[in-house]
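Derivation of every value follows stated rules applied to the coordinates shown; laboratory data play no part. Please read all numbers here as calculations on a predicted model, not as lab measurements. Cβ atoms are built from the backbone, for glycine too; each structure is taken alone.
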Structure P
Amino acid sequence: MALLQVNFHSRTLNRIETFNALLPMDAQKEVRDKKSFERPVKSFYLLHGYSGNYTDWLGGSRIQELSEKYNFAVFMPSGNNSFYLDDADKGELYGEYVGNELVEFTRSMFPLSEKREDTCIGGFSMGGYGALRTGLKYNCFGNIIALSSALILHNIAGITSDYKDFLADYRYYLRVFGNLDSLLGSDKDPEALIRKLKMDNVVIPNIYMACGTEDFLIEENRHYHEFLTEENVEHVYIEAPGIHNWDFWIEYIHKAILWSLSS
């Protein structure tokens, strides 16, 4: 198992950027799932939550063990509280970075399968939203894993300047999401992205969602599940006991990865 910290000049962020990478090709034979090592290396791009960085998945989960056993590469970038959206004024295009540049760069650097069905994006909380938005907007991902997703657009659309919640205030949401009066229906809205893919007759990525029943984001996740059901979009949706923490994410990233590998 190779663990790399990669520093490179990102054209979409216009600076030296860092991500962690796991490459399982030298995994010891006794820990390998033999069938998994008979196929090309699949790739997972895993996004952290609010206030996190590229080290979170390594420190919080068992992702290295899973990568080593099932022969898939993992790439873990930083999102800098951006919700993985583009900020043209600051020159920080996190959507383009994760959805295009990082995929292109890692495919040129490592021996990865370049098939859409072998490429998965996932995340938790802010990263769950980022995985859905990025996976639906950019055409290189066949599978999306969204855990405890911060699908807060209906909460913040049209808020006034005195708004403040447990996470942030009006100024933050305005800076990150732009015009909050036109947020719903934009390309930052995972519901609008689904409708656009259907209208354009484009294959929708496979979607796996999970959220704890005691998670403060459960209603937002239920809403999106209901939306997908109404739109006849096949997906996996799981509710199980749990809160917004690593105990839940450790269990369900394992289940979601096995789902993705078999998709």
Structure Q
Amino acid sequence: MKKRILCLHAHPDDAEILAGGTLALLAGRGHQVIIATMTAGDCGSVEYGPQEIARIRQGEAAKAAAIIGAEYYWVGFDDLAIFPDDTSRRRVTAALRRFRPDIVLTASPLDYHCDHEATSKLVTDACFGCSAPNYLTQAYDQAPALPAIPHLYYLDPAEGIDRDGNIITPKFAVNVAGVMDVKQRMLEAHESQRAWLRKQHGMDDFVETMQRWCRSRGALAGVEYAEGFRQYGGHAYPRTPLLQEMLSDLVLPVHR
């Protein structure tokens, strides 16, 4: 049975860097993929003002999603302005109800960026709230509550480490060697970020950085390139390995 997968991360290009290969594999097997970002990336430029760069980056995100036949959606937040409060939680819950995913992929709870960590918290809690009909979200979308909590997975943090440099090890990896060309084309669609990442992050080439991170995850699983995941199995959340079963021929254990 075909499933609906929502990858909801903080900024345009986060999903492509950390899970683009897995999303390409899922889309290639006929599943419906939605890539959503909390922000439109309005702070990601030294050349353009916030409204202009947000417009540019939304177009880039839609172009990247279209490469694998996915759709793109902006949840409505601004950069550096994501906070885990009730208003924000209802907005994110409304997005989940609109897209009705079977699987949600989101940011790591521990990461280098405040927007990533706040996104992780909000999405985790929204997954619980989206099936509670009395948690009202009609101010943002008229979609009804989901029938059940969706399966929830965390992507790797940037570089596989938290703010203090501690290693965050994935629970399993997906072999993405066969779709690295697609993942690269998705990331290259975010052309506006080359100059910004060079200035703010010290990345001379964000494609090479992405490849290096994928090789590091592949080394943990005995393949050339991989992406890492951790399934969230808190009380009431689904614990069945749905994503692992959907990609069973490419899912690998991680050697710690």
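Here mean count of other Cβ atoms within 10 Å over residues 59-66 has been calculated and equals 20.0, so which of P, Q was it run on?
Answer for the origin of the read-out: Q.
Which structure, out of P, Q, was relative contact order in percent (Cα under 8 Å, 6 or more apart) derived from, given a value of 16?
P
So if we calculate distance in nm of label points 7 Å out along Cα→Cβ at positions 115 and 187 for every structure here (P, Q), which label has the highest result?
Going through P, Q one by one, distance in nm of label points 7 Å out along Cα→Cβ at positions 115 and 187 is largest in P.
Using mean projected area of the Cα convex hull in nm², single out the structure from P, Q with the greatest value.
P
Which one of P, Q has helix-only ellipticity at 222 nm (-39500 (n - 2.57) for each DSSP H run of 4 or more, over all residues; to 500), as calculated from the coordinates, equal to -9500?
P
Match the computed value 24.8 of mean count of other Cβ atoms within 10 Å over residues 91-98 to one of the structures P, Q, and report its label.
Checking each candidate, the match is Q.
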